[in-house]
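Listed next: structures, encoded as structure tokens.
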Structure P
Amino acid sequence: MKANTRIHLMRAMCALLAALGCSTLLGDVITLAQARASGDVTVAPNGDIFLGDFGSPALANGTTVVKVLPDGTTSLFAQGLSRALEGNDVDALGNLIQVGFGSNTVFSIDPAGNATVIANLDGPVGIVVDEGNQIFVTMCRADAIARIDPGGVVTQIASGGGLDCPNGIDVGHDGAFYVVNNINGGMYRVGRDGVVSFFATIPGGGNGHVVYVNGFYYVAGRLAHRIYQVDTAGNVTPYAGTGVDGNTDGPNLQATISRPNGIGASPDGRYLYVIGGSNFSAPTLPVRRIDLPFDEFEINAGLSGAWGNSGTPGQGLFLDVVPDSQLLWMSWFTYGPAPDGAIARVASPFNEWWVALGPYSGASAEMTLIEATGGVFNDTVDVTEQNVGSFTITFSSCTEAEMNYNFDGGPSGVIALERLSPDELCAVLIE
């Protein structure tokens, strides 16, 4: 039986048997840590979890960002920001882009925790950084969405059409934005052309943020005390929480979740991380980790071949899977910066080529990126090899994957990959 089929059957069983405790098949809700945070959650490509604090007006707090490691270790990441921190995301350079609702500001926070204001907007709340490193922000007071270009230029791209204090935002299955209203239960699709259309109704109202992962949207139902799962057709299903205010751990549909607001997902698609709470004046609030149904796709020899991203032509990867030794070999051809407007071409100094070899397990492989320098075209001169970073690739199917890269002292980010060469073996091997 295919792994995808097993997952779909499991979800169907849970829909029929939820009252009998089938939530244990979907996983558990646990308290991972305690932190002074109630705004939004984002997870960096390396798994670090960043929490913005909305705070309490009575205490004049909500000016800090907390970092939580996957094992629950908590530390202060940034402080002295404006009050009422909400949405956040990580850009291609590894900076945390953080919204300050209380001061109508958007910050860029470098890996050392130093913050710089990059824009001023009317009631910013939710935020997402797309693959082009453009920042998109929902504006509650303006009932609109704005784009911040890498150069800092702000452009309003959508307004009205049902947007009513838009809160959470993420890029969805079709490349459009999916936005959750705070004032009512509306969830809307916003195309890149700015056209707003109704998508779903989330029960309870007063909803928080949204994240798209593993083919589903997960919405923080703040006043409903639940996390909702929404499929790509707009069908809404309770995924975690009983609807009762509380913070009791347990199976997804038996645990209680107090006013969830922020929500993010781990890079491997295994967990949701949720923050919120009824008492914003509390010294700390629980950080909840919720298991996700995880596709059991496994790497096989049929994945060997050419991979790339259709949005970045002329570059990509060649992969070779070696099942006998459980190793994956990769060569990555791309371009570096070309100075003075020069055009990168074959055998020019602006081409970049890295290789990697590492073990794989399940659907993922973790490798060290290696750069070779000093070579001469068609010459036997020795080259120098050095480690320049890390590389993880995770496959969701025979034709789709996601790569996380992290260069030492340089950029990090995520690139969606698709198979470029024909699949003649992979689909057969997973039968």
Structure Q
Amino acid sequence: MMNEPLNQQLHSRYPNLSLEPIPSSRICSQAYFEKERDAIFRNTWLQIARTSDLPKPGSYFVRDIPTLSTSVIVTRTRDGALHAFKNVCPHRGMKLCVPGTHTHNRINCPFHGWAFDLSGQVAGIPGEEYFFDFDKADHGLKPVNVGEWSDLVFVNFSPEPEQSLQVFLGELYDDFHGFFATDHWQAVRNYNWTLDFNWKLYLDSSVEGYHAAYVHLFNNTGQVAATNPDPLWLPNDWVRLFKDHRVVGVPQNVGERELAPMEALAFQYGAVAAYNEGGVALPPGINNTKSKDWAFDILEVFPNSVLFLSANLFGIIRLWPVAANRTHCELEVYLPTATTAAGRVSQEYGVVSLRDVVREDMNTAVAIQSVAEPDGEFVLCDQEIAVRHQYETIHRHVENCRSHADV
């Protein structure tokens, strides 16, 4: 059998995807962004935190959701049950808590002193006798749907979600289960940026290797790509497209180039975070081909989470669009506990390398946004198929929501 043409190797595996250019209006139009916000972010499971943010029963954490101009409280009651609520006092609409983790058994409003227990019920109201025809049982915190998967916490702001969290995750639910366990990973770094680009532009860069030798020229990722004779260097069976989510594997090929001095030290004294030597046990969904050349997987959990998964590093990026051309970005980095000082230095090299790669991709997104024309288009090659999948998935949700509204 003849080899498939280079421009059909991936698309032949996913024939339902279009071959047409992507309209650049989808990153420019404020009206389209508002459709995305209403169709997707108001109705989809959103990954917002890890179980480690709830260190024990009787604690809670708070997350702001900039895309929806809201904030959510997630609690763990004494019986271990997980609850989520709007971070809004039902009395006069005051924001109850600042973002972060809290270990109190009550949530107190700083405006008038109303108090709520961790199940959302009213626990105390100063001057309750002065209210008219008042039953405090009717004035608890407004609940939000919440779920857990493998130590990741999700919320869904729809009054009645169309699907459970397990159904939403699909194949990911079993294939990646266990990797995110709190016992494996320690939080080491958090970064936050608000930048002028459409949220989808960062998703684009995460799932194609075409750009690596150019955008990341002075980073180890780009140097690995530059040593490969084929600039489209992602092996075909390392690209996996699911209904809404996608995974792309990234090779390391560290033996094919001369290491930079700091990189060489990192390899000598410990497992560099981005590479697969030692580290935690991997579930079947990560490095699915079991290749020795594999470095890490990039998992995009629809709609706005990008997860970097390796045996020695776990990172989460969350993209919260606030306008067609502006996005709030969160990066959290987790590492196994280092057993030696040299190993910790090696880990730090991996953390900084990941941060630099992320910012290089975000700077590229800002540059694209600064000159984007609403009547333009993006022309994609075969190995940019995950980019195409991302745009078509989002557009399908937008169109489905509009169809439901027309019924």
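Quick note: the coordinates plus some simple rules give every number you see, no bench work behind them. Source: prediction; values computed, not measured. Cβ atoms are built from the backbone, for glycine too; each structure is taken alone.
At a glance:
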quantity	calculated
With P(r) over Cα pairs in 10 Å bins from 0, in percent, for residues 198-357 alone derived as 10, 39, 38, 12, 1, matching label from P, Q	Q
Distance in nm of label points 7 Å out along Cα→Cβ at positions 214 and 334 derived as 3.5 - corresponding label from P, Q	Q
Computed 1.7 for distance in nm of label points 7 Å out along Cα→Cβ at positions 206 and 310 - originating structure among P, Q	Q
Among P, Q, which structure scores highest (criterion: Cα Rg over 2.2 N^0.38 Å, for residues 46-133 alone)	Q
Entry that produces 12 once relative contact order in percent (Cα under 8 Å, 6 or more apart) is calculated, selected from P, Q	P
With helix-only ellipticity at 222 nm (-39500 (n - 2.57) for each DSSP H run of 4 or more, over all residues; to 500) derived as -1500, matching label from P, Q	P
